[in-house]
Structure I
Amino acid sequence: MSKDNFETATFGGGCFWCVEAVFEQLLGVKSVTSGFAGGHTENPSYKEVCTGTTGHAEVIQIVFDPQQISFDELLEVFWTVHDPTQLNRQGNDIGEQYRSIILYENEEQKLIAQRSINDFEASELYEGNFTTQLVPLNKFWVAEGYLQNYYQTVGDQNPYCTLVIKPKVDKFYKEFYDKLKPEYK
């Protein structure tokens, strides 16, 4: 399949390591890149984003094959692996950089995302109102290399991975086992 047949989705659901660890295991996902978006600082570093002064969120950019997995299905996973009712945080990760955000690339993604927000907000999955921002993607900044594929690289060697990321991955396996790439089953 040529690169032209792939689409891109950009989401932020707290720490990018948490959401990256889940989405890279989905059937139809070609790649997941951790980075920053939604702010005003040009080419920010991880250290700068962690100060909370750049306006950027930690996000992942997913390259996917829409013949295998739809944007709507990606959103279904997104709502399941983070809490969209927490403003500027996910668990103990606190700050604007951890906000829930969908950065759409075109009008179709915007409409699908808005419908998905409405549907999930009306569901019984979460109590409270969604705080998820829905904004156009202006620029995606790739995070430093040592931040990429973090859970797969570090795993049980880091307590954050064991205590925070692993439970999200376990929940994902339970909910979406049928959507896993064969090597993760």
Structure II
Amino acid sequence: MDARALIDFLRVMERLKDAPRHCWTTGGRRESVAEHSWRVSLMAMLMADEFPEADIDKVIRMCLVHDIGEAITGDIPAFLKTDADRATEGREVDALIGGLPAPWPQTLGALFAEMDAQETLEAKLYKALDRMEAIQSHNESDVSTWLPLEYDLNLTYGEANAAFHPYLMRLRAEMRKDTEALIEAAEAKGIVPREG
């Protein structure tokens, strides 16, 4: 690979370290897109025994690159993202990977097409983990950082994505229990979710 092209790409990807996401950490700061992508990738690696028929290396690759467009666009929470936002992010991804030498534009382009189509086991697994990592992050954050709509959203977000596999359904159900416990504790304390 051309060393300068790699350095240029990595320089843009570095922005993901500082690109804040909607979720907060247990330390009380906003998590970055890079942190989210890392933990989704870790989750994928830990799924190998549950999905022996899956190409887990491919799932990890999907998890690592799925949000690279946010180095340019920033993170837009799923409940605010529009079709226009998705189209803009797609164009940015195409531009970012298009600057890499062959075979990377084709290789990554095919990976993004597979993720978007949501037809393969690997793509479905990546998407379920992406959604569930967001729920796990919310469950670990102080409930006072949640928006009002997240009290309901965190109970159901990602369930449809997990429904294709029994293990993912069990994992999502355990996360839901944690969400319910957080909401119950917040209600007992009279905590009102923050606005905006």
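What follows draws every value from the coordinates through simple rules; no lab data is involved. Only a predicted model underlies this, so the values are computations on that prediction, with no experimental measurement involved. Cβ atoms are built from the backbone, for glycine too; each structure is taken alone.
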Comparing mean count of other Cβ atoms within 10 Å over residues 21-28 across structures I, II, the largest value goes to I
Who wins on distance in nm of label points 7 Å out along Cα→Cβ at positions 13 and 77 among I, II, i.e. which is largest?
-> II
Origin of the value 2.3, where distance in nm of label points 7 Å out along Cα→Cβ at positions 109 and 149 was derived from one of I, II | I
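Can you tell which of I, II yields -20000 when helix-only ellipticity at 222 nm (-39500 (n - 2.57) for each DSSP H run of 4 or more, over all residues; to 500) is derived from it?
Values: I: -8500; II: -20000.
Corresponding structure: II.
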If Rg/Rh (Cα atoms, Kirkwood Rh) is computed to be 0.93, which of I, II is the source?
-> I
When I, II are compared on relative contact order in percent (Cα under 8 Å, 6 or more apart), the highest value belongs to I
Thinking only about FRET efficiency 1/(1 + (r/R0)^6) of positions 5 and 45 (r between Cβ atoms, R0 = 30 Å, to 0.05), which of I, II has the largest value?
-> II
